[in-house]
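Colleague: Below you'll find a set of structures to go through.
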Structure I
Amino acid sequence: MTIDLGFAWLTLLGGREVSLIDVPGHECFIKNMLAGVGGINAVLLVIAADEAVMPQTREHLTTIDLLAIHHEVVVLSKVDLVNADWLELVREEVREALTGSTLASAPIVPVSAHTGAGLAELLLTLDRLLDTLPARDQVRGVPRLAIDRSFTITGFGTVVTGTLRDSVLSVGQEVELLPPGLRVRIRGLQSHQRPIGQGKPGMRVAVNLAGVHHRDIRRGHVLTLPGALTPTTLFDARVRVIDDVSPIAHHAALDLFIGSSETPCRLTLLDTDELTARTEGWIQIRLTVPVVAAVGDRFILRTPSPSRTVAGGVVIDPHPPRHRRFRSEVIAVLTLRDQGSSEERLCQTMGRWPAPAVHREFSCCRYH
């Protein structure tokens, strides 16, 4: 049974390589699963044909939906263990489970690792899926590597791994480990066990670091440029509550999963006394341990006990002031930052807090 993250890569028929992050499927290891899905842009959902949809399958689907991952292939494995009628029933059950999610139109491919049936079709389907994915190798900010493993290799020293986002990392570069704030140097880079001089956004990379022991690094730390990012213990967010959960009250204690980190938090509900199932709301998330967050980052919220996913959301402002509740001007600013045009968001950022709630055209004019 898979209980922690696993990593591999696959060369498709057209010669393209894809990085694979194997996450635990069992419901007891959902927390480990969440540490691996923060950097992915497509999902290969494997469902055993002889077992069909399980409770953890539904929780994985909920997580995928909350993280707004829109590209998926569903694999029905072990088809050699079932007959055609049973396989068709499982296919219908899977399609029903996908209804209403971001993955409702995902292709379903039956396969058997034992006989090899369906594997060629799966490779073709993955190739077609890659053609639909947005490019991730464009530089659009500072590099961020959410670390999911840290270990040491004899003769090399400390190595960390993760999925690189937003910009490049190069051999010889000085970088910073957050939240600790440790300055270190990149001795070497690898991707798919091959040395590289530069890691690009979207790549799985292993980074050999000088100046730090692997025991000082943990899953959830972030590697970035010195001084480029500041960890936070407070951020604004828009949150969506899933179906069939109890209301989330103001000041609720939950577990936050963002990037590869897991951190206890408390919620300040800004526009309501409680968030009920299938509703959205504006919140401030307060943490005792700092995390690295950026505008647009998605996260998951789970109850500590019993451990269960209850909501997910997106970061609107990673470094806000502390808000008072039920303030219309605060909600107006959050709405503008979330839904406004690029010009409106720029004008609001230049003016910072507060921004006029109604006549947006005048709020922009005064900064020209």
Structure II
Amino acid sequence: AALDASVPLRVLFETSTVEAFAAEVGRQIGTGARRPLEAAPRPERVPLSLAQQRYWFLNQFDTSSAVDNIPFAVRLQGDLDLAAMQAAVRDVIGRHEMLRTYYPDPDGGPHQIVLPVEEALPDLTPYDVTEDDLTEEIVAFMSTTFDVTRQVPVASRIFRITDTDYVLAFVVHHVSADGASMAPLARDVTIAYEARSRGENPGWEPLPVQYADYALWQRDVIGSEDDPDSVAAQQIEYWKRTLAGLPDQIDLPADRPRPPRQSFRGDSLHFTVDAELHRGLQELARRHNATLFMVIHAALATLMGRLSGTDDVAIGTPIAGRGERVLDDLIGMFVNTLVFRTRVQSDVAFDEFLAQVRETDLGA
């Protein structure tokens, strides 16, 4: 950004010394093609971002589902200043427009409506619970459902277990936030509460942009898929070509049949990669000018191919989508899913397969 340079990710792998990389960056100075992300005058109707558009559709498909909720809860022990906490939450809602935005769908499609702070404040009157009921009560609260066309899809509550033991809980629909948003949310509530406890205003700097600025900027930078020279058209062409003929699913062995109706129930399997194995994986990655991610991707694709008996394996991974520095402290929906399609051939050595995965990952 400082050099107005457009530096493709691949350059980091093709120029693997500081000297070579600096020379390549020097050649790129002044090539930053996209306009900077800045606050600008807004039209009467602010569109949804592309990621929001996806989650808006999913919400309208089933407004009774809580599967796209993002929960956040923190235990607070000690003498809680309830007035200061209420003021702090008000400060944070005022700071982040996403926490007071909803998405109606009149003629012309969905758009963003930002409410005044006073119309978006939650009722933070303490909700009394027992320790035995706490988890069940929090889960029930986190399962709050929203119709994002009619209400701001954000809720918060203070659970009081005793006079010195509380839980502050937030639940936000994915259309308004992502997992990475929980860090600025927690930090800003903490800063605001600490300041309000001393009778002062939070001392933070104003955010340089709001999410509406990002949505407008994204639409402008990506352009229309009907324009063959646009970023949108070029990227869609890449994905059409890359994912052509991809099977709907790979048939992995399972201990029970796929249910007729999606339940979203699941489980987690935890395991440890010890220091010696981690060191060996890192050394393997370095020998092949790859990353640890690429090595694990290649291993996972190999495993999935063997378990399913197919050579066509697609693996998805979330990406943060926060490629601009001004988005670091912003609450909003930025994440996306990147698809890596690989051909797992049994007669190819793993080193050769890793080289193919490296190219797949860099291309995507």
Structure III
Amino acid sequence: MDTRETPAEQDMALLSFYKRPNVEWARPLHCRLEGDVAIGKGVTRFFLSTCIEKLKSGFCINFANTDVTRLFDGETGHLVPSASHFLVESDMFVMAGRMMGHSFLHGGPCLSGLSPALAHVLLGGGPKTATVALEDCPDLDIRVTIRLLQGESKLSEEEAKRVQDLAYAWDLPCLSNNNRRWLFEKMLIHAVIGRVTRQIKQLRRGLQETQMWTVLTKRPDPVALLFPKEGAVDYCPEVLLKHITWPHHDEEDDDNDFSVDTMCHVSGYLRQFIENSSPNELRDLVIFWTGWEILPRTNLSLEVVKGSFPTASTCYETLRIPGHYKDYASFKIDILACIGSCQTGFGLI
């Protein structure tokens, strides 16, 4: 990846990489960032995190007259593939399946927040056995129309017409007093799954090409790891604090720039920030610190250095905080600004 390119050019480079046919995705992965001094595992983390983030937030490319092309639509925890035929014809969901499987194989983050009904059908379950909720329907207009069929209250003439027009568009029978509940279920299943059957097949094909399909069909335990629920990677302060290796003062080291009191003050500010932060802020801190939202097996290092703002060396999982802070308020302002850059930069300010 070339960090000197525009976001659109970087996204096109990602698409070109995952569009390649006949790739052995389980082979060792080596990433390099052009225009950045970063090396090592941190670059791989940044690359895989970027792929999954793009699947959730969209690619900065103009497909079908849109500034951002989203492959998945819907509410948090109820994401379903976009119904765009243009994306299907471009095999974009094959590419998405490759991204998901590739990141999983190399220990990267997974696409969280998929609709449980979609995951059920994607892994071979039938639409009739899927538990589909109204929240799974990404089109709000369609959702409102289908919701009219809930309950037993009498529909107005205008409401009945809205339901009937949608039923005709999907080749479903007329609304009657006897088929109201049946029609509600049929329309909901079609709105969530029926309209994206080709997209689901492409996702399945992409996963098959990464050799993940065999694992998923033979063993049920990796399914929850590949398709985690939204918020499944939330951290509690106690867990994060246990992973930190705190700085210490070595009297024999002539390179110590700060006293023991300064190191204790700075470490205390970070501890206070972690103990009082929201799950989203802790997640951004981990991404800023390591390059992705997964806590490493080794400890996270903290150093007190000379500088203006906190920086992170994600390759070595090291957070460097300047020792000039005299109060917690100024430290909090700077650390929030820095971790807020984790989605737009490589974790450096």
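Colleague: Which of the displayed structures (I, II, III) returns the greatest value of volume of the Cα convex hull per residue in Å³, for residues 69-164 alone on calculation? If you can, show how the numbers build up before the last one.
Modeller: On the way: I: 182; II: 100; III: 134.
The structure with the largest value is I.
Colleague: Right, another one. Ranked by distance in nm of label points 7 Å out along Cα→Cβ at positions 301 and 325, which of I, II, III sits at the highest value?
Modeller: Numbers: I: 1.3; II: 3.4; III: 2.0.
Of structures I, II, III, the maximum of distance in nm of label points 7 Å out along Cα→Cβ at positions 301 and 325 occurs in II.
Colleague: Have a look at I, II, III and say which one yields 1.74 for Cα Rg over 2.2 N^0.38 Å, for residues 173-220 alone, as calculated. Could you put the intermediate results ahead of the total?
Modeller: Values: I: 1.17; II: 1.45; III: 1.74.
Source structure: III.
Each value in this text was obtained by applying a stated rule to the coordinates, not by laboratory testing. In this text the structure is predicted, and so the values were computed from the model without any measurement. Cβ atoms are built from the backbone, for glycine too; each structure is taken alone.
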